[in-house]
Structure formats: structure tokens, C-alpha cells
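Dropping the structures in below, format is C-alpha cells.
Please treat every number below as a calculation from the coordinates, not as lab data. Source: prediction; values computed, not measured. Cβ atoms are built from the backbone, for glycine too; each structure is taken alone.
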Structure P
Amino acid sequence: MRRSGAAALLALVACGDPAEWRPAKNAESFPAAKAAYRVPAAEPECQAIGVVHAEGASALEDIATTTARHGGTHYVVRGDEREEHLETRGAVTRVGSGLYVGHATTSRVVDRALWAEAFRCP
């Protein structure tokens with residue numbers, strides 16, 4: 001019974017992150033930080049603690065939040081894939097005998113996938 005309760009608790013904690021967290025091998029566990037900041041490169045005294053993956057319009061915010069929740073203070077974006085396409089949505093309504101009215105809306109959609117390396121800096 002204890003084992004399944006611990007697994008359920010672990011699942012709840014894992015689901016709380018807005019991005020996917022993958023801890024580094026043999027990395028220490030740190031308490032949550034107040035915030036994590038994007039930097040172009042990590043300082044030599046910083047310790048790599050994991051990798052974060054996120055998708056969507058708020059990917060950078062999700063990476064920063066997840067990094068801070070796992071004790072990271074900084075992150076370096078290592079990959080940024082961006083794909084744009086047009087998406088059309090429409091509907092048709094019958095307004096009379098044999099009479100139909102339709103409309104369509106086309107919008108530009110940007111799919112973005114990022115991954116970053118998370119660090120704990122003094």
C-alpha cells in the first residue's frame with residue numbers, strides 16, 4: 001500500500017511541471033529556486049542538473065518555471081525548432097430549402113519546440 005501511495009505522489013509531482021524535466025545523471029537534488037534565467041552560456045562554476053523540453057507558445061516560460069522548480073537558476077537553450085503553417089476552420093449552415101451559408105477562417109499557426117540545459121549556479 002505504501003509503495004502505490006508513493007508512486008501516486010510522485011506522479012502528481014511530475015504532472016505539476018509545465019515542461020518535461022529530465023534530470024542529469026548523478027545530479028544532486030536542490031530545493032526550488034525563486035526563478036531561472038536564460039543565459040547564452042553557463043559559467044564554469046555552474047553545475048548541470050538536467051534537461052528541459054517544452055512545446056507551444058509559452059515554451060520559454062515553461063522551461064524557466066520547470067528549471068526553477070527543480071532548483072535550477074539558469075538555463076541555456078540548445079535547440080529551437082519552429083514550423084509555420086496555415087490552418088483553416090469552417091462551418092456550413094442550412095438556412096432554407098436547399099440554401100446553405102458557409103464561412104471559413106484561415107490563420108497562421110506557429111508550432112515551436114525548445115529544449116534547454118538547466119544549471120545551478122552559485
Structure Q
Amino acid sequence: MREIFSFIFDKFTDPLTLPIEPLYEWIILGVIGLIAYAASFRIVGDMYDSGSISGSFLGSLFHWIIRLLIFVPVWFVVYWVIIIGQWIIANWVLALCILGGLIVVIAAVIGIFHYLNGRKA
């Protein structure tokens with residue numbers, strides 16, 4: 001059964017690539033896979049210890065489902081961190097202007113808030 005679950009997992013995760021050099025992509029995806037494996041192994045082990053499940057089929061099924069449910073969101077976050085990082089590197093002047101504008105707006109909102117609260121007292 002493990003081979004079938006592994007095949008299904010691979011079919012779901014194979015299209016999940018990262019927009020970087022292949023060597024770095026493989027390393028990062030390997031680390032994400034290791035994190036997903038370790039976390040799902042721990043969770044399923046806790047399920048066995050608590051008596052929630054018994055038998056190798058259920059353990060394997062839950063392991064692969066949990067592994068997929070961890071892998072995909074972690075990949076999603078890493079993917080967007082890379083995309084945003086590449087955009088910031090390519091457009092650093094614009095990124096600094098946006099950051100500066102956000103700081104000015106936040107400072108103005110905080111200043112207005114403190115001014116209005118001070119007038120009421």
C-alpha cells in the first residue's frame with residue numbers, strides 16, 4: 001500500500017516547482033519534504049500512542065494525507081517568499097519607495113490617532 005500512496009503523493013507534488021535554479025529548487029523541495037515527513041511521522045506516532053488508530057493501513061493512509069497537507073502549504077509560502085524576494089531584488093528602488101510610503105502612512109495614522117485621543121482628554 002505504501003507504494004500506491006507514495007505514487008499518489010508524487011503525482012500531487014510533482015507539478016509544484018519553484019521559480020529558481022534547479023539545484024536550489026531540489027534542495028529546498030527536499031527540505032520541505034523532510035519537514036513534512038518528520039511532522040507526519042510524529043503526528044501518526046502520537047495517534048498510535050493515544051489509541052486513535054491501529055493497523056498499518058490506517059497509519060500509512062494518515063501519514064500520506066498529513067504529509068501532503070503539510071507539504072503543500074509550506075511549498076505555497078516558500079513559493080511566494082521567492083516570488084516576492086525576486087520582485088524586490090529586481091525593483092529595489094520601487095520597493096523602497098513603497099516601504100517609505102507605508103511608513104509615512106502608518107506614522108500619519110498613529111499621529112492622527114494620538115492627536116484625536118489627546119483632544120478628548
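Just checking, which of P, Q has the largest value of percent of Cα pairs over 20 Å apart?
That would be structure Q.
Give the label, chosen from P, Q, of the structure having the highest value of FRET efficiency 1/(1 + (r/R0)^6) of positions 83 and 99 (r between Cβ atoms, R0 = 30 Å, to 0.05).
Q
Now for a separate question. To which of P, Q does the computed value 2.4 (distance in nm of label points 7 Å out along Cα→Cβ at positions 91 and 107) belong?
Here the read-out was taken from Q.
Determine which structure produced the value 4.8 for distance in nm of label points 7 Å out along Cα→Cβ at positions 27 and 51, calculated from the coordinates; the candidates are P, Q.
Working through the options, I get structure Q.
Computing helix-only ellipticity at 222 nm (-39500 (n - 2.57) for each DSSP H run of 4 or more, over all residues; to 500) gives -6500 for which of P, Q?
Answer by label: P.
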